[in-house]
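Read-outs throughout are calculated quantities, based only on the coordinates presented, and are distinct from any laboratory measurement. Remember, predicted model here, so these are calculated numbers, not experimental data. Cβ atoms are built from the backbone, for glycine too; each structure is taken alone.
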Structure P
Amino acid sequence: MANKYLPPFIIIVWIWLTLLLSLGVAWNTLAKIDFGYAIWYKNNNIEEHINIYAQQNRNKSYFELTSEEQRLDIFHQIVEAIQNKGKGLEEIVYKVTPKESQRVKEYHLLTEEEIIHLQDVANLIYRLDVFLFYPFFIWLIISIYKFKTLFEHTNSQVFVAIMTGGVMLYLPILIFGATKVFYKLHTWVFPGNHQWFFYYQDSLMSTMMKAPDLFGFITWFLLLTTIVIYALISKSLNFLQKMFN
């Protein structure tokens, strides 16, 4: 009876909608653990990177004197802010005791341009979260129909769906290169008069993230988590389907 009343195209749509929703869940889940930044910090020479470029920063001073604990907390504050519509970006500070002083001094981490950029990121994340409600309703309708028709998708259909989408997403990178695609996406997504590229010598934010390397790590972590969540959703629905039919 499987797939008897449901066209293969609809099955592939359901698979991709499930993957899309899994991606949304994965993002919000990983945000709770700061996208694994502590792992990245300990295993990718972030401390050395910060100590080198923080001293060269043309806008902020003494960040190289901060502790690992403070740096991890600052990154956590950035994640919390972009997950909360940008609230609190202006309030992120670091505290150090400069060598020529015996008093603890407080400095704001972000420049005005960085705050504007992170606010753009926060706005984008909020819009994407709202957008996910629409594919969720479509997914819900198909899933309800799934229970009535007893349709099941095979591993080969999942493979075809993922490979098709993967090729479509990777093709621009193959043709134009990852750097050009990365830059082009930024020009499309963010306002043209807002800065989004920051040199290490001008940005503690970029220095802390060792950008763009961190984004690659987060992407792989996000994809792996998405696949795990997709598998959990798919297996759970199949289990419930068999239980109630």
Structure Q
Amino acid sequence: MQLTYNNETIQVHIIRSKRKTVCLSVNKDGSVTVKAPLRYPTDKEIADFVEQKIDWIIKQRDIQQDREDMRLVRRFETDYSFPYLGGERLVEMQKGKKNQFSYENGKIIIKTPYHDALETDYESEDNKAAIEKLQKDLKKWYKKQASAYITKRVDYYKDIVGVTVNSVSIKSRKSQWGSCDSNGDITFSWRLVMARPEAIDYVVIHELCHRKHMDHSREFWNEVQKYMPDFKKQKQWLEENSVNLNIE
């Protein structure tokens, strides 16, 4: 579906599923996604709904562009930085026989056989494969750290919330920080370990509360607030800082 506003075409993607409410969101590319129940409302009614929200959509696009303008440059060079547990951690590049990563004294230490080549001419064509390999291996390191840290937070909060969990897994999710199904299988994005601890706890509590309410009803949010009174603050922090919770 397409809508026109001020001579600009806006793509609208409609996703129907077994849900009760209509949810509208603005994507990074400026398109709009509408999640709706299987049969009602109709596509025409959804189009009318989106048109009514056009001022809000434009405002959200402007906010996203402002955040995109704040995106930090990531490079595998000493004194650049990568995010970890809520802070921008300076990188220290060292020579090594293979790609290895560690977090020591507030820095991310990267040992790599590509050290000399990257320090000499980072932008060269020959270094593209090296950078891609470093990004791939760094992602694996983040996943390992995320698994260890987040699993501990789930173990801590599940008893407080009073629910059971079947499994915890770490995956590559770009549009979701976490998800929980009816079987108690909870999945988190590996990028979450880049966020500050309070925000990580918010996402953990959020997913655990879905073990009681598999929706985003008022009862659900009341449950979240019971265990994290300032959850709105943490939710907003994630929205505002997500653009820099990346390794590219």
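Of the structures labelled P, Q, which one yields -22500 when helix-only ellipticity at 222 nm (-39500 (n - 2.57) for each DSSP H run of 4 or more, over all residues; to 500) is computed from its coordinates? Display every interim value, and only then the final one.
On the way: P: -22500; Q: -13000.
Corresponding structure: P.
Where is FRET efficiency 1/(1 + (r/R0)^6) of positions 142 and 230 (r between Cβ atoms, R0 = 25 Å, to 0.05) largest, in which of P, Q? All intermediate terms of the calculation are to be shown ahead of the outcome.
Values: P: 0.95; Q: 0.45.
Answer by largest value of FRET efficiency 1/(1 + (r/R0)^6) of positions 142 and 230 (r between Cβ atoms, R0 = 25 Å, to 0.05): P.
Matching task: 34 is the computed value of relative contact order in percent (Cα under 8 Å, 6 or more apart). Pick the structure from P, Q. Don't jump to the answer; show the numbers that get you there.
Numbers: P: 34; Q: 14.
The value was obtained from structure P.
Going by percent of Cα pairs over 15 Å apart, for residues 30-133 alone, which of structures P, Q comes out largest?
Values: P: 68; Q: 73.
Largest one: structure Q.
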